[in-house]
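Please find the structures below.
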Structure P
Amino acid sequence: MMQTYRHFLLHKPFGYLSQFVCELPKKKLLGELYDFPEGTMAIGRLDEDSEGLLLLTTSGVMSERARSSIIEKEYYAQVDGDIDEVALDRLRNGVLIGIRNVKYMTKPCKVTRLISAPDFAPRTKKIRDDRHGPTCWVSIVLTEGKFRQIRKMTAAVGFPTLRLFRVRFGNLLLGDLAPGMVKEVPESLFDFPRDVK
C-alpha cells in the first residue's frame, strides 16, 4: 500500500518555536496550534520572534526537496530607521555576518524597500512606539537560510530588524492566512524541484 503524505501551511505567530518538542520550560510549540499527524516536521525554521509562513510535511523526501538551494524564500522585515540606498545595495551584494563564531559572507540577494507597510495584524508584544524614530519595511529574497540571517544582515548595515515575516516559500504564499491558522494543502502545491542541490 502506497504511503500517503500530508502537507501544511502555517502562519507561525510571534513567540512560538518552529518545533514540536523542547526541553526548555514554558516554550510555545507548534503542536499547541493544530492537531498535526504523527511524524510531521517543519521545513526550515523561523526563530521564536519571527512570524509568517512555515511549511510542514510528513514526507522526509519533500522536506529535503524544499530545502533546495535554488528555492527562493521572501521575507518582509521592519527595520529600525529610514534605510537608504547604500544600505540596500550592501544587502543586495552580500554582507559579512557571524554564524557560530565563524565569519560568513551572505550570497547576493534581491532587496527592495516597500513603499508602504504591509497589513499584518498587530504583534502580541509591542515592539516600540513612534517617539523612538522612523521605521520602514524591506523585502529580502534569499536562497539560503543561515541562523537568524536576515536579522544579522540588517544589523550589519546599521538597520536592525524589529519585526520579521516570511511571506513566500518557493511558489507558496502566506497570503491572508491569519496568525496561528493552518491550511492543509495537496502535494501538487509543494511543487519543489527533484534535483536537490
Structure Q
Amino acid sequence: MNAHRHFLLHKPVGYLSQFVNNQNKRKNKKLLGPLHPFPEGIMAIGRLDEDSEGLLFLTTDGKLSEQVRSRKVEKEYYIQVDGIITPEAVAELRLGVAISIRGKAYQTLPCEAKILDPAPVFELRAKKIRDARHGPTSWLSVTIREGKFRQVRKMSAAVGFPVLRLVRVRIGEVELGGLRAGEVLEVEKKLLFSETV
C-alpha cells in the first residue's frame, strides 16, 4: 500500500475547500484540484469558506482529520474588520459571544484575541476589498480551538465589527509563513502534528 501524502496549501479566496462538486448550484465554483497535481484520494482537513483564505491542510489519510479538528489544536486567524475595533469589543470576543449556528443559539468558548498594530501585509486580492473612501478598517488576531460554520466571521459581527477579509495564518504549530496564495507545499506527517496532539 502506498504511503499517505500530506500538503500545506495557501487557499486563495474564491475557492471551495473541496475537490469534488456534488451540488448543482455550485457548478461554476472553483475547486482545489486545478491548483496542483494532487494524488488520488486527497481531501481537505477542515474547511475555509469561499470568501476566506489562508492555511489549509490536505491529506490522503482520512484518520488525521479528527486530530486537526479537535479542541487540542489552535487555529489562528487574522481578520480585517469594518471600522476601528475597540478594546471593549476585543474583550467580548475573548470571553465568548452568542452566535447562531444553522439556526440554533451557540455560545463560543473563550478565545485569544488581540489588535494587530501595525496591520499585517498580505498580497492584494484581485477583487479589491474596498478603499479608504468607505471608512477606516482595522486588523486583529483571533485564535480559537473550535471550528463552527463561519464562526470567526459571526463572532466579529456579534461585537459590531463585520469581517472584510479573513486569513488563517496558523493551525497548531504550523504557520502560513511565506506561502503565497495558491502555493502548495508537500510535507511529512510530523510537520502537521506535534507529539502533543
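Since every read-out is calculated from the coordinates, none of them should be taken as a lab result. Bear in mind that the values here come from a model prediction, so they are computed numbers and not experimental data. Cβ atoms are built from the backbone, for glycine too; each structure is taken alone.
Given a computed value of 2.5 for distance in nm of label points 7 Å out along Cα→Cβ at positions 45 and 189, which structure among P, Q does it belong to? Walk me through the numbers on the way to the answer.
Working: P: 2.5; Q: 1.0.
It traces back to P.
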Exercise for the section: Consider the structures P, Q: one of them gives 54, 37, 35 for Cα extents along the principal axes in Å as calculated from the coordinates. Say which. Expected result: Q
Exercise for the section: Given a value of 0.8 for distance in nm of label points 7 Å out along Cα→Cβ at positions 125 and 165, point me to the structure among P, Q it was derived from. Expected result: Q
Problem - Value 1.5, calculated as distance in nm of label points 7 Å out along Cα→Cβ at positions 141 and 157, assigned to which of P, Q - result: P
Practice task
Figure out for me which of the structures P, Q the number 21, 19, 11 belongs to, where semi-axes √(5λ) of the Cα gyration tensor in Å, for residues 5-84 alone was derived from the coordinates.
Solution key: Q
